[in-house]
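Following this line, the structures themselves.
Bear in mind that the values in this text are calculations on the coordinates, not laboratory data. All figures in this text were calculated on a predicted structure; none of them were measured in a lab. Cβ atoms are built from the backbone, for glycine too; each structure is taken alone.
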Structure I
Amino acid sequence: MFLPAGSKDEMGISLNNRFQVMEKFRQITTMRGYKPISTPVIEYALTFTNEFIDMKLQDMMKWFNGEGEIEVLRPDWTTAIARALSSQEKTPQKWAYQGSIFKRNMPGVEYHQIGVEIIHHPELMGESECLLMAQAFLKEIGVGTCVIELGHTEIYESFVSELKLSKLEAERLRQAMHDKKKDEVYQIALARSDQEKAAELASLVDAFGPIEIIAEYEKRWKDRENVLGTLQHIKKLAHILQQSGSGEILVDLGRVKNLPYYSGLMFRGFLQSSGAVCFSGGRYDRLYEQFGESISAVGVALDVEVLAAQVKEMDSLEKVCIIANEDSLAFAENVRKSFENCIVDVQLESVNVEVYDRVYEIKKLNGKFEMIDR
């Protein structure tokens, strides 16, 4: 039988590596004071398609239930967890999750994620904890430091707020800025402003680089008090990361949000070896407005598949084979316990012994089972 497009079987080392990543994540987050949380894999579509979230229904795995309502396979952890936590006590909380999300608008269908959500914490404390946790976890699984990119929703939005854009124009402009299409950004903005303002907005496309470029933009935007405050916030966070031994830090001052509920700092982590995005996240205080709440909330999600591909295979453990038969299986099981920190495999005579580091055979000598080095 064939599988639907985007589905796949998993087996062997790749599956072991994924489990290893998820177990290390559980250990790290537990030791940093996080509690585990899980949500149902099946949710109502409206949880994700309402005006606060605005995810596209066509990108979800969906069906009608018996009452005619649309249900979906969970497409997003952050939204589902916000639903679960909306009625919780308003005290500082740190939650860790791991599991699948399902999307139709990407090469696969099922994606494995691990991540954390932090609510009711001061902004800088929550944001730095997300990134410091991610860095500690990457080091624990042997990936090492990654390149961290910092951005902020309020910079782009403060410039766009001066334009009177229709909803369609606003989306075209956001997409052009996301794609770094400077000429297109300029032309859309020019239709609703003068050349100076259009050029200033288009210049955000180039506002990317090492953390030191912030000084340049502090001078350029000296009359924009709200933007200056945002730049100071980014600098404070970068300073904390640098003092904690993080790797290279970049800023993208023209970064735009990909979901409506982002409302402040945004960040991504890139592997130094390949440039692949290994984590992403940010602040999403506005997400809780749908529940009539005003809550400080920030989170980070890590891509399990990307990280599992970086984990060293368990082949580094010594492999031991014990050749037994039906009569000696119980003896072989007891002998297995004498090998510490080894992969011990009990096999029959027909096994290919070349894949093992050490091979033993159980023989019956003088009426007793003994293990012989082979």
Structure II
Amino acid sequence: MISVLAWLLGILALIVLLPVLLLLGQVLLACLPRQAQPLGGNRRPQVAVLVPAHDEASIIHATLASIAPQLQAGDRLLVVADNCTDDTAQLAREAGAEVVERHDLRLRGKGYALDFGVRHLARQPPEVVIVIDADCRVGEGAIERLARRCHEVARPVQALYLTHAPAGAGTKVQIAEFAWRVKNLVRPRGWARLGLPCQLMGAGMAFGWRDLALVDLANGHLVEDVKLGLDLCQQGKPPVFCPEALVTSQFPASQQGLNSQRTRWEHGHLGLMLSDAPKRALAAVRQGNGSLLAMTLDLLVPPLALLVLALLGVNLVAWAAYLLFGVAAPAWIALWALALLGLAVMLAWARFCRELIPFSVLLYAPFYAARKVPMYLGFLIKRQVDWVRSKRDED
């Protein structure tokens, strides 16, 4: 009986060790010096910037104002006003954008809006389509960099997409900003050092027109961007990370808005990880597709808060078994996994986030993770499956 217990706990400890090793490897690679990619001498392709928007009247003008000055003659700025009940469409037209309106309450979600916009663009297709969410700001020169890079590599390109805590935000939002930076900057930067692809992040995505024909955009998946990146990679078009192009947004200041946003993202990630990762791994092996295997492994790294909770739980069980039955190996594996996670977090903070949050905030991380237990229990009991727009502060 004790030997069976030792094997079971050993397997459990190794399961939680795997994503920690992946995360630590990405962080170590990201810390290596990196040279910025030059724009290159190729011509700037014709661009269509596609902005899906659902009831974004309060912020659509600022978003379009960050995009419009970067467009050239022949480019298009298309807003898809998707099931809007406010004056998003009117405000977008007044800002100079081309606007199409979509009304279908049965098929809800960003994927359907993107599909609607792409079908509209098909009447006069551009060379490159760049997707910018309606709550984002586009950094100077980002459109130019994304368009040129996409044209150069003939693959989808992902900008650096960061979400910032609003002024005066509490510790909880600061930790969320740190976790976001690890996910969207540190990890893809590390993978890129090996020439591996990154996950698509939802905003700041550039696609060659022909690449969009390879995938089905019309879906209501909670993390349609991650699924889209995996689909394209499986079709031989792994996304490329372009940190020189910056796109930013802001976390909701309200607790309700923050909770709805995190629930959608994390339930979607966990659902995709459990349902899709085995199929993707099998397809990668069958195709000999190393890029797809790398993206699948990256998908297996859970949100930081969940990884912390899992490691604490496994350590508690493993060390209890050691004290009661003398089963030592699983306890030491679990403890090493926890120590390596701490090392990864420390390195990521020191190299990429020191100016963002003080070290004292990181000490609150275990309590932040504990406060998310109800959300993870909700995934087991009644997970969110329908797309719900995050509540804005102005709502």
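For this structure, a couple of remarks:
- Structure responsible for 1.37, with Cα Rg over 2.2 N^0.38 Å, for residues 99-218 alone calculated and labels I, II on offer: I
- When mean count of other Cβ atoms within 10 Å over residues 195-202 is calculated for each of I, II, the greatest value falls to II.
- Entry that produces 1.26 once Cα Rg over 2.2 N^0.38 Å is calculated, selected from I, II: I
- Value 1.7, calculated as distance in nm of label points 7 Å out along Cα→Cβ at positions 19 and 339, assigned to which of I, II: I
- Source structure of the calculated read-out (mean count of other Cβ atoms within 10 Å over residues 275-282, 19.9) within I, II: I.
- Origin of the value 1.6, where distance in nm of label points 7 Å out along Cα→Cβ at positions 323 and 355 was derived from one of I, II: I
- Parent structure of the calculated result 19, given that relative contact order in percent (Cα under 8 Å, 6 or more apart) is the read-out and I, II the choices: I
- helix-only ellipticity at 222 nm (-39500 (n - 2.57) for each DSSP H run of 4 or more, over all residues; to 500) derived as -10000 - corresponding label from I, II: I
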